[in-house]
Structure P
Amino acid sequence: MAQAFVNSKIQPGKVVVFIKPTCPYSRRAQELLSQLPFKQGLLEFVDITARGDTNEIQDCLQQLTGARTVPRVFIGQDCIGGCTELVNMHVKGELLTWLKQTGALQ
């Protein structure tokens, strides 16, 4: 069930961030991405604590990405990592380039 839920969220052309609202790294990733001009519906923050299977979702993320920590940031079907990787990509200018290539930005 958790696997199907995670897979249903990860889609080409969309940015999905699996978060826990109490996690400071999740909040930082949300702040950074929320400042960018995404097209309607192409940025989604998924609160994994809103369901009853948080551990199972994190296990699934571990299998998919090699880490079960949040945030887990997916650009399209590629996981770029967590908050540190997201911030590093942004600082280097790579994040905007990648988001433009996927068609996620206005």
Structure Q
Amino acid sequence: MAQAFVNSKIQSGKVIMFNPTCPYCTRTQELLSQLPFKQGLLEFVDITAKGDTNEIQDYLQQLTEARMVPQVFIGKEFTALVNIHERGELLTRIKQIRALQ
């Protein structure tokens, strides 16, 4: 069930952030919220609101080899968002999937 849920959210052309509440999640969410995304192409998923949080994190760990949060996918690719932002690559990556207005 967790695998199907996660797979249904990760899509080409979309940015998805799986995030229980934490300071890193808040920083990442604020960063993404400042960008001019096309309607429906940015989604924040609070995995703590689901009953299978541990299963979701287990599956995300299988996909990304990391259990940490937030988990951000640009298109179908997992990314360390703050790192690519600090290297000046964030806008380029999001433009590549045509998610910005």
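Bear in mind that the values in this text are calculations on the coordinates, not laboratory data. These numbers were taken from a predicted model, which means no experiment stands behind them. Cβ atoms are built from the backbone, for glycine too; each structure is taken alone.
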Structure from which -12000 was derived, helix-only ellipticity at 222 nm (-39500 (n - 2.57) for each DSSP H run of 4 or more, over all residues; to 500), options P, Q: Q
Comparing distance in nm of label points 7 Å out along Cα→Cβ at positions 38 and 78 across structures P, Q, the largest value goes to Q
Candidates P, Q; relative contact order in percent (Cα under 8 Å, 6 or more apart) computed = 37; producing structure is P
